1. When mean count of other Cβ atoms within 10 Å over residues 107-114 is calculated, the result is 17.6; to which of the structures I, II does this value belong?
2. Figure out for me which of the structures I, II the number 0.8 belongs to, where distance in nm of label points 7 Å out along Cα→Cβ at positions 27 and 171 was derived from the coordinates.
3. From I, II, which structure was mean count of other Cβ atoms within 10 Å over residues 67-74 = 26.9 calculated on?
4. If Rg and Dmax of the Cα atoms in Å comes out at 21.5, 67 when worked out from the coordinates, which of I, II was used?
5. With helix-only ellipticity at 222 nm (-39500 (n - 2.57) for each DSSP H run of 4 or more, over all residues; to 500) derived from the coordinates and found to be -27000, which of I, II does the value describe?
6. Compute distance in nm of label points 7 Å out along Cα→Cβ at positions 43 and 355 for each of I, II and report the one that scores greatest.
7. Here relative contact order in percent (Cα under 8 Å, 6 or more apart) was calculated and came to 25; which of the structures I, II was it taken from?
8. Have a look at I, II and say which one yields 13.4 for mean count of other Cβ atoms within 10 Å over residues 91-98, as calculated.
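Values quoted throughout were computed directly from the atomic coordinates according to the rules given, and no laboratory measurement underlies them. Bear in mind that the values here come from a model prediction, so they are computed numbers and not experimental data. Cβ atoms are built from the backbone, for glycine too; each structure is taken alone.
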Structure I
Amino acid sequence: MSVMCVVGTQWGDEGKGKIVDYVSSEADFVIRFQGSDNAGHSVINQYGEFGLHLIPSGIFHTQATNLLGPGTGINVESFMQELASLRKSAPELEMEKRILIAERAHVIMPYHLSIDSAEEEGRGELVQGTTRRGNGPVYSDKTARSGVVVADLFEEEYLRRYLPHVIRQKNLYLEAVLGADPVDAGEMIERCLAWGEQIRPYVVDSFPIIKGALEQNKNIVLEGQLGIMRDLDWGHYPYVTSSSPSAGGASTGAGISPNQIDKVIGVAKAFTSSVGEGPFPTELNDEVGEKLRIQGQEFGVSTGRPRRVGWMDTVAVKFASALNGLTGLALTKIDLLDSFRNIPICTAYKVRGKQIDWVPNTHQLYRAEPVYEELPGWNQPTAGISEWEDLPPEAQNYVLRIEEHIGVPVQFIGTGRHRDNIIARNHKI
């Protein structure tokens, strides 16, 4: 049995979808453990190019059952649209037979989207860069114990008692504070009941399923979204997501005890990118950054927003390694550095004259100046290379230097966007 957790080690957008798709070739279960459709994972394989927002990236492997775990937020309409799109693209995979939704997952309601959008509009220059898909409000309701879980969708009597009370409170906030339109409780109840019928074939009590999988020594892959710099506790708050995309979050969000997770693979780009607001020490606001953005097609999967880009920040990745207990690292998009004569990597920060090698709080991170080590580039194509020995010596040195700074072996190296554009180095799935 292997339980592998795949986590982001930067600001998100590291290429986790590609890595999950790759390592799921021998997985029995792939579990999304947190987040909603507010972020996306890009997957390119023999079936086409996909932007997955809710459905786990293991869906393209016919032996793998894919579960949206209790820690996720479910926009039912978005889920149904995504499933229909996938079914149309690759009907032979019979994806609808291999996708499950945990009955304890929370439901994103229309008022969550209204609140998200109105709150972001009201922040003015303090905008946080949310995707306005209701992610923050659904997790707020979860914590405040005023949410709707998937299991509620099948309990009409309960919904008719419970939802009017919740919606009275939401309407007061929407109208009096945010100046937004109220929602109709009766309409929300009917919509919930309709949603329940739509997703009924996919809804399960995930606990006995996962418990049985562990007892039968099945291989499980845990998939999160975003990265540690967007973690609710350890990211640059408040420019964070509303859940924990860490290995610790995977344990609670999937329902697997920490001591059963035996592999934690951190994913990092060979450079760094970010969608959203907040400090970003190695950001490049020049022609070099624009070159990386255009060549790397660095635009958000969910929003289409241009990503901010910068040089590799080993401080952030080392920080993520310590917090997640990484056993290995996947370094993606190394081919995007093929044309650079020299390639800096950030090895420390200077904050008010003091050099540190960890990520400080948000205010201090805004003040952080990157300390760079410059490495020679390789000035030759690496796209599509699948063997370590075929990488140019300078590219090998770049990988090994990052490995040395992080203190974790680089087990995967991405050399392109397709599933097969990868070097599996010193790794067994």
Structure II
Amino acid sequence: MKLNTSRTLRVGFAFLSICAFWQLYDNVVPLILKETFQMPDGPMGIIMALDNILALFLLPFFGALSDKASTRFGRRTPYIIGGTLAAVVLMNLLPIADQTRNFTLFIAALAFLLVAMGTYRSPAVALMPDVTPKPLRSKGNAVINLMGALGGVYTLAMTGFLVNKRTDGSNDYLLLFLAVAGLMVASVVVLLLTVRENKLAQETAAINEAYDAEVASSLPEAERIAEAEAKTKASAGLKSLSPEVRRSLLLILTSVFFWFMGYNAVTTAFTKYVSVQWGYDIKAAAACLMVATVAAVLSYVPVGLLSTRFGRKRMIQAGVILLTLSFTAFAMFQTFSPALYVVFAMVGIAWATINVNSYPMVVEISKAGDVGQFTGYYYTFSMAAQIVTPILSGYLMQYVGYSTLAPYAALMVAISFVTISLTKHGDAKPQAPASNLEAFDVGDD
């Protein structure tokens, strides 16, 4: 069985457009709130956390809703089309509100925009497994993650080209928003014209049914019984684990919380930090973030190979140390310097090293239970961190100073080194990926 890479790339355009938008959101919205509306950093952190708060409710709701949908375009495609079109209209109200300094319009448009984005992220992510046979979903997820990275790089590149100064010295973001909106529209057009969801889903369901029957028939009786018992235990969640394994799982999830606390604090506030602390524009910040993104993508294959030799836990420890040192080095810069490109390349490599191995450690523990349930634990902790950290770091910057950002991030990540080092389960030396593509199969963070 071979992955239809061309089809998966076309399906991945939905995720590409989502990642392009969120890169724009994280880069530009804090700057508009700070520079145009002079919002204090604490309340701004609350606004920047709203998307993650809404996601806790909207993503499972619309994911389940799309499961039950039945249209001539498929279950997921109508949500992707409707959500994208609504988002494209609403997002272009933001630069208009910025230009006219209309705070009410900005907040209203932003609120509806975040809801629109929440309506179709789960359907967009679910489309890939719907049209990809079970044995090939790892490779399929790798392609989707690559497409998402390309979306982020596109936005960062366009930021360098399209953000210009107005006559009053403020940034004009209109062309950048139009460029990202154009990519989102083009992506959904490609999806609509080239992916026949109903037909592909039916074909995939037939393949999966045959695959499940083949796997079941090949299992010894004892394994079939063990698998049935495991599914029964899965409903107990953490209670299905022994105390020692449960402790390791909680330590891993705590580690996830703390390294997201550090990393997300920097990615959310970096463009604002570069502007306020160093007096440089968004183009300098975008260049650093693009270096980090490209370095992470280039690191997935070598990190995957190194993990097969040294194990997941050791690689995560190495990544945590590198990320802590990178944020510590970032704290030492008193102004913008090209040397920051090296620092952010290290940030990208470190984050890839952590990201490639952390979610699989959770899945490793859940082998005797329900993978989906334990995946939910993983995303609950990572999402909780992304809700808390913009608010906490925002109030620190407001009342103590911007110089707290990098030390705060370094401290949060350093704490995760302690918790991950105490874990005794979930580690493994994974098999080398069957192809370089599989090294990109990481969690959707």
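1. This value belongs to structure II.
2. Only one of I, II returns 0.8 for distance in nm of label points 7 Å out along Cα→Cβ at positions 27 and 171, namely II.
3. Label of the source structure: I.
4. It must be structure I, since only it matches.
5. Here the read-out was taken from II.
6. Evaluating distance in nm of label points 7 Å out along Cα→Cβ at positions 43 and 355 on every structure, the highest lands on I.
7. Of the options listed, only II reproduces it.
8. Traced to structure I.
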